[in-house]
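Listed next: structures, encoded as structure tokens.
Since every read-out is calculated from the coordinates, none of them should be taken as a lab result. Since the structure is predicted, the reported quantities are computational estimates derived from the model, not experimental observations. Cβ atoms are built from the backbone, for glycine too; each structure is taken alone.
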Structure P
Amino acid sequence: MCGICGWIEPGAQDTGGLTARMTQRLHHRGPDDVGIEGGDGWTLGFRRLSILDLSPAGHQPMQSPDGACWLAFNGEIYNYVELRRELEWDGASFVGSSDTEVLLRLLMRHGEAALSRLNGMFGLAFVDTRRRRFILARDRLGVKPLYYRQDGSSLRFASELKALLAWPGEDRKVDPEALAQYLTLGYLPSETCIFEGFAKLPPGHLMAGSLDDPGAARPRPYWDLALNPDPAARPLTGAETDDLEDLLADAVRIRLRSDVPVGVFLSGGIDSGLVASLAARSEGVRPLALTVGFDEASADESGLAALSARHAGLDHRVVQQPIGGLETLDRLGEVFDEPFGDPSALPTYTLCEAAAAHATVFLSGDGGDEAFGGYRRTVESLRRQRLIALGSRVGPVLRQVGRLVPDLSLARHRLHKLALADHGCAAAFDEVPEDPALVQLVHPRLRAALRRGGAPLWTRWAESRGAPLTARQQALDYRLYLPDDVLVKVDRASMAHAIEVRSPLLDVRLVEWAARLPRGCLLDGRSGKLPLRAMARRLLPEPVQAGAKRGFGVPLDDWFRAGSGQAFARARLLDPRALGLAVWTEGGIERILAQARRPEGRGFGTLLWRLLMLEAWSRSYLPAPAAPSRPRQAALAPG
């Protein structure tokens, strides 16, 4: 786990320490070592978090024995031991014991074809000076990030956007379309970057090209996930449950490979409970099971976690930690290079902060909801699919009725969602992209862009038209919510504290195995993750098996009903600097705050958090805008 950066530009040389400036911005991702190498028109930078082969033999950028090839690599290749054995059978010899050296040899031998053999998480940059070729690549599911910027004949890249912004004279022009997408979704999709001219390599994609013409390289996929659309409902057979247990056990086993201490993030749920149970059965040193206990009862799962740890025979520690409050916003705004409005980033950041004192590597239960249909919205949509279908058919009538009720009311919100075409209610189950509250709120200059803000969601939703509802929702999760929200959250929160999080349920073998099952094997109208629940009956104590799913949430509606939360939001969002961003209006904020105070009706905590995170992000990444002469009519939208 580390941070990489670099650039490719024919004829250029790094005479001003530009790569050093970029690597310094990634210090938090790799505080243990730094490396910079370059040649004719290319440079690679690296910050190391030492996990495998702590000796100098694991130093990066890593050079091939013949001196022709170089690799800078962020992540882990979990099956590197097996891949190394194959290479040794073919006559290869190795200097150290790192996965980086194995990956370098694979890329030298197989080029782009090597990517299909990797089981891991990665963002990588490979340079072959003899062939004058390069490869940038990102893992299949998008666990690790990779930003880039193509400018004429040059190509720059980095694990985080902040490293690219270290380039002198870089223009930070906010893209209004990206801003509208953030306000709509609460995060930015892989095809969008908050600043114009920058981009993200999508999950499962690579860019390859000539060192002499890097501007011609374009992203292209090397992997995609096909979901079995069969809606047939049946329980898993005993043999299938055995296969699932074997797959997950092996995914856990290879993720315990480490030369530094390993722990397990253990909540009260079945996903992390299964990971912990199987980790306890693996050979070698048993990992520590760590649970962060929160003062807020709605977020605390330490009691159930203790049952799972005791059942597995793991050393269990509970670190009592209050969830950071509104005062943590500015730090989160800096950690996330782009605006990021998922409120669960706050407890995730708190968890990682506490965990850093106990181990460097942690296994988590992330990925189970996506692979096995565990989200509430997926189960509820299956239960209410007739109502969703009816809403799609009578949408125009419902929209007309909705116009008769107040824009900011809960009834308007529900009617608008149910009236979405093409079963869109299932796509936007928790929130409506075309939220009438946003229209009331945003600055007039952004309203045209706001009408297109839901395009990333609806484009992906249309690609699965004709498939059963569950398959469509899972495809949407894999192509949008998982890589652009969940995995961004975990990567930035963990790397801010120099710890690595590994997710056995995101093992590509397990993901593809679950994708081949009929959708009806995964969930019914009462609960999701039926295959994992079947396995939990074998491995976990009964109270954990029966526990209801809990989100990693924050009591936002309560915060913003209270006087202190109202005062904080008003001070931040109505500050002249904030109004100078020309994203929202003073009147719109006042209306939302007034509604948020009401104990009944629709809560606006998530929306207010989203706005506050945007304002906090702007403090770290944008110059202070000129204060508007008339706050109710702020002058210019960014970009």
Structure Q
Amino acid sequence: MEASLSAVIPHGPAQSAPGFSISHSPGRWLAWLMRVTEYAAGAVLAVDVLVVFVSVVFRYFLHDPFDWAEEVARALMIIQVFFGAATVLARSQHVGVDIFRGLLPDRWQPALIQFGSWIIVGVSACLFVSSCGLLVDSWSSTTPIGLPQWIYTFPVVIGSLFMTVFGVANAVNGPSRVVWSTLGIGIAIVALVVGWNLLVPGHAIQPWMLLTGGFLGGLVLGVPIAFVLALSSLVFFMADPSLPMLVYSQQVMAGTDHYVLLAIPFFVLAGLLMESNGMSSRLIELLLRMFGRVRGGLGLITITATAFFSGVSGSKLADIAAVGGIIMPAVRKTRQDPNETAGLLACTAVMAETIPPCINMIIMGFVANISIAGLFMAGLVPAAVLALSLAAVTIYVGTKINPDEAFDVRTPMFRLLGGALVALVMVAMIGKGVTSGIATSTEVSAFAVVYALVVGWLAFRELTVKSVAQLFVRSASMAGGILFIVAAASSVSFALTIQQIPQYLSQFMIGFAHSYGSIMFLMLSVLIMIVFGAILEGAPALIIFGPLLTPIAAQLGVNPLHFGTVLVIAMGLGLFAPPVGLGLFATCAITGTEVKNVARPMMKYLAVLFVTLILLVLVPQFSLWLPTRMGL
């Protein structure tokens, strides 16, 4: 959003902003509240890592498990999600697609942006009211091990209250006439819909129509995707008199109340620790010095580095930030084309979508009830095939460089080898832990965090207490933004289930498959995921369509591991493809390039990825060979 709290609450020293000054008392209180919230989220993340790590140690090494550890860890994760989502809103960093709003006249833009700000306020306030009702309803209830049920609900109440406060601060930080006129229009629209349904019940606007209208309207306005989804389900719940409003917050909370999802913030944190303690920079410098003189060497190093970091962080944007932050300066110093490299970098993110411990593979396994360990193994060979395809293009179109021009200061080879070895041990530990069945992905991710923190600090001594604290805060915010999307999408999935959309889609897709065969069903599923991966920012597309399409695929004899793998790759292709793909916009922001300049050199890489994806669809053995060999 253009009128944002980030203008009021800077990341550094206090400074004034147009229309709202940090020197004023409200600005200081907002800054204080935001920092308290984000540091609280970071502290909770640290405690959560400790709880999971210690419980794993006691279970596997001391044979004395903590019965309460999983429930406490889940409760702590809910705090992370809603506090983290609030701080992301305070800094106006929730992801969204504004390309549709950009198609409208320029003179409309300020009002449309402002209207989107009020939508965020309305959604946050309704979530707060609904969660208060849920808190009252569950006050006397307990969990299976006797803990009070409110430990899950109370964080939703506080987090949604903070989101409302930050949302209001964002919304009023604009021209007074636009601020209040758009608020009046919003109230008038709500009153009109409610009045129509009350006065003309025979022709009332149906809940599914409001859900669809809320979704499309939010997309057109460029509202962050989490709030688009939350708005869609909110208007559905408000329009259906059979559903108490407390069910709304219950479904949003249920979307994050799962132990397996803890792997997401833990792997994000492990990747950031690895980047900050010097492992990533040493590895890329080593690769550049070893392979920079090979034809297309810079591109090959980009592919290799992204694949490597994907084996740690699980977050594609974190991987791009880690690789791009080191590769792009080398690109410019060696006088290579930064647009070419940025396009390849975005495509390597598609390639790495199925390299464990990819967050989207965890989400796919969770929502579609597929073995996450099996998906991790199923994704390795397809990722290798995609990597080889990109490498072939890179070698064909690439040139040689002089690695000596890429660095102002050359790190001693011994330190480079040591950094690479420490990082490789970390990747091997994650891979072995997940595939052996010794521990869950959540438990392995907790060990990865402790390894990156302890071993990385001992090996390189580049982490300080202050920098580590900042990394926990940053990880909590990043994970909060990701998981709030999951939470909002969960409420949409619930609404779709009530409307029997899964049954209708199932009937259509089964009829389509009977007419054209299972291969064409797979192709249509891939096309759906490419389109909605671009529109919905990836993860929501998996959350909505994964559980809908996977049972149909199973009925048609398609292996769930194969289906899940190709769906995740297709989603990634949409996420990073021009002109809509949000991942491409993020890549360009990280690399300092522009989408219009990156799109053309990127097309050859996208074309190869698409052809390779079709090959993966037609030959399921690529996905199933490794899981079959390992008995998964």
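So here's what we get for this one:
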quantity: helix-only ellipticity at 222 nm (-39500 (n - 2.57) for each DSSP H run of 4 or more, over all residues; to 500) from the coordinates reads -11000; which among P, Q; calculated: P
quantity: Read-out FRET efficiency 1/(1 + (r/R0)^6) of positions 234 and 442 (r between Cβ atoms, R0 = 41 Å, to 0.05), computed value 0.85, structure in P, Q; calculated: Q
quantity: Entry that produces 0.20 once FRET efficiency 1/(1 + (r/R0)^6) of positions 202 and 370 (r between Cβ atoms, R0 = 35 Å, to 0.05) is calculated, selected from P, Q; calculated: Q
quantity: Which of P, Q leads on distance in nm of label points 7 Å out along Cα→Cβ at positions 114 and 146, largest value; calculated: Q
